[in-house]
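No lab work stands behind these numbers, since they all come straight from the coordinates. Fair warning: this is a prediction, and the values are worked out from it, not measured in the lab.
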Structure 1
């Protein structure tokens, strides 16, 4: 543990940011998995789940959690999977 007051505050800030970022990434992965399982099961709400997954990817990209190329690749894969 740090001794300096500003460093102690920074540890708390980092913990908060880490929790927020982890939750955002987890939500993105969950949205992608929901789409994948729905597509495999030929569910009716596949297009809605696709839109949610793309939205989650865009949010993660805008927050800097994933890189732009990763977001583009993920969205391309989802679009290809939806078209099949």
Structure 2
């Protein structure tokens, strides 16, 4: 179930946008959640929960994940607005 879409009715619109950006960047990179977790040093379960909107990354984690996905934190946060 890690690749399931977040249940947007339960999530803040900012979280929904972030999770969509994160998933899109991972798929564009052709990586599994496990591969991103390994490359970024984030536990796989923690990464999975970020991608489903159940956990928010800290700044350092966001930077490491962006690097693992060969993108920028700004791209992962694109379109995220205060709700």
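For helix-only ellipticity at 222 nm (-39500 (n - 2.57) for each DSSP H run of 4 or more, over all residues; to 500), the calculated result is -16500, so let me know which of 1, 2 that is.
Source structure: 2.
Work out the source of 57, 23, 15 here, i.e. which of 1, 2 gives that when Cα extents along the principal axes in Å is computed. Display every interim value, and only then the final one.
Working: 1: 57, 23, 15; 2: 31, 27, 22.
Working through the options, I get structure 1.
Given 26 as the derived value for relative contact order in percent (Cα under 8 Å, 6 or more apart), which of the supplied structures 1, 2 does it correspond to? Here the read-out was taken from 1. From 1, 2, which structure was P(r) over Cα pairs in 10 Å bins from 0, in percent, for residues 17-56 alone = 34, 62, 4 calculated on? Derived from 2, not from the others.
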